[in-house]
Structure I
Amino acid sequence: MKVLICDDDPVIRYLLTVVLGKRAGDEVIEVASADDVFGAALEHRPDVIVLDYVMPNRDGASIVTELRTDPVLGAIPVVFLTGRSDIAEETLDEIGVAGLIEKPFDASTLHDRLQAYVATNV
């Protein structure tokens, strides 16, 4: 599975790369800035995008809205990875987010959860 990760925290990016790339064997593409998600998604065509909801300059919702305007990228499932637990399910549905994984995440189930989001999006 090809996973695009966007998180402004380098520790989280590192942990995700270790868990998904080294342990699960996924191909992981990392970006640190919300402004880089669209370009990286166009270049790499990931199976899923893992996106921090709260980042400097932009929130995850605005990034998803931008992705949904593109005919190719709009079909890629986006999963929010966030420390916030107050995002309503209806909000996720409205903006077209496949799911939400709360920080701290369970490393032992992360790959399988992302695969399930990809499978339900096909």
Structure II
Amino acid sequence: MIKDAARLVLVVEDDVSVRRPLVKFLEMHGFSAITAETADEGLDALNKHRFVAAVVDLRLRLGTGRDVVAASPPEVPVIIFSGVPSESAELERLRPRTKLIEKPYSLVLLVDTLEKMLAEANSQNLHS
């Protein structure tokens, strides 16, 4: 399957039991995903690809998802998923287009939130 660059999402999650169903669900909803298990892999992917959005776990075995969130281009919506909401509050405040979805999370809620964030970004781009 060819990756649709118009709907390419970065997924940074080190737990395969979370990452695999998330990617499959995103693909069922018309997205393509590039995955990373570490912050360094996520940062590398950001440099190589143009993403429409990112879904980032803050707590990774190697490094922190915070680096990936901070390095994401400002126009790219980022969904943080974390079991510790206090970790993401500062990032949500400092970086526009960033939202938290708490673990355990709903795949439906995650995709709905992603679609809303993309729609908001597109309407802001049309008006700027």
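Please treat every number below as a calculation from the coordinates, not as lab data. Bear in mind the structure is a predicted one, so any value in this text is a computation, not a measurement. Cβ atoms are built from the backbone, for glycine too; each structure is taken alone.
From I, II, which structure was helix-only ellipticity at 222 nm (-39500 (n - 2.57) for each DSSP H run of 4 or more, over all residues; to 500) = -15000 calculated on?
Working: I: -10000; II: -15000.
The read-out was computed on structure II.
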Candidates I, II; mean count of other Cβ atoms within 10 Å over residues 51-58 computed = 24.4; producing structure is II
Ranked by relative contact order in percent (Cα under 8 Å, 6 or more apart), the structure on top of I, II with the greatest value is I
